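Have a look at these structures, which come just after this line.
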Structure I
Amino acid sequence: MGSREKLLQKAYSTPDGLRFDELVRLAEQHGFEFDRQKGSHKFYVHATTGKTLNFQDRKGKAKAYQVKQCLRAIEEIHGTEEEPER
């Protein structure tokens, strides 16, 4: 299992335990690119679909609901085959 798959597995198993930099890396690995920042909100846009996600860094941690939003967006874009077995 590669690092991409390990990160995806970690996001599914413990969304409240993901660091902010891991959430950003997960989004970027699946085609999202940094678009802009307004205050503490960082906006990422998918290169082909135009889908937008926004993340907030809270003392180095990612918010669990934002991790789940990212995972749902990945599933929508790439299909459900992206989800690893739990």
Structure II
Amino acid sequence: MSETVFRFAAVAIAMAVADWCWTKYMMHAAEKRAVPAAWWSSAIVAISIFTVTSYVDDHRLALAAILGAWIGTYAAVKHSSK
């Protein structure tokens, strides 16, 4: 049971970070800042590999990915609007 809770939390956190990266990527790309956008894009791929491989093995973890995506985007937009 504790392994499932750990994996759920890990996927949620990873997806929150991935969505933070997506938001930063979109902001830099919109500003035509190629190098920062490229770095954020690389981070998205790296984090997504872990996330996707986690919930392919256990479909219940898709909920963690959805939750993490919401949290990551919300936090990035709120942080960037300051």
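If you line up I, II by distance in nm of label points 7 Å out along Cα→Cβ at positions 45 and 61, the top spot, with the largest value, goes to I.
When mean count of other Cβ atoms within 10 Å over residues 29-36 is calculated for each of structures I, II, structure I gives the greatest result. If you line up I, II by Rg/Rh (Cα atoms, Kirkwood Rh), the top spot, with the largest value, goes to II.
Of structures I, II, which gives -31500 when helix-only ellipticity at 222 nm (-39500 (n - 2.57) for each DSSP H run of 4 or more, over all residues; to 500) is computed from the coordinates? Only one of I, II returns -31500 for helix-only ellipticity at 222 nm (-39500 (n - 2.57) for each DSSP H run of 4 or more, over all residues; to 500), namely II.
Here the criterion is relative contact order in percent (Cα under 8 Å, 6 or more apart), and among I, II the highest value is seen for II.
Throughout, read-outs are computed from the coordinates displayed, never taken from laboratory work. Source: prediction; values computed, not measured. Cβ atoms are built from the backbone, for glycine too; each structure is taken alone.
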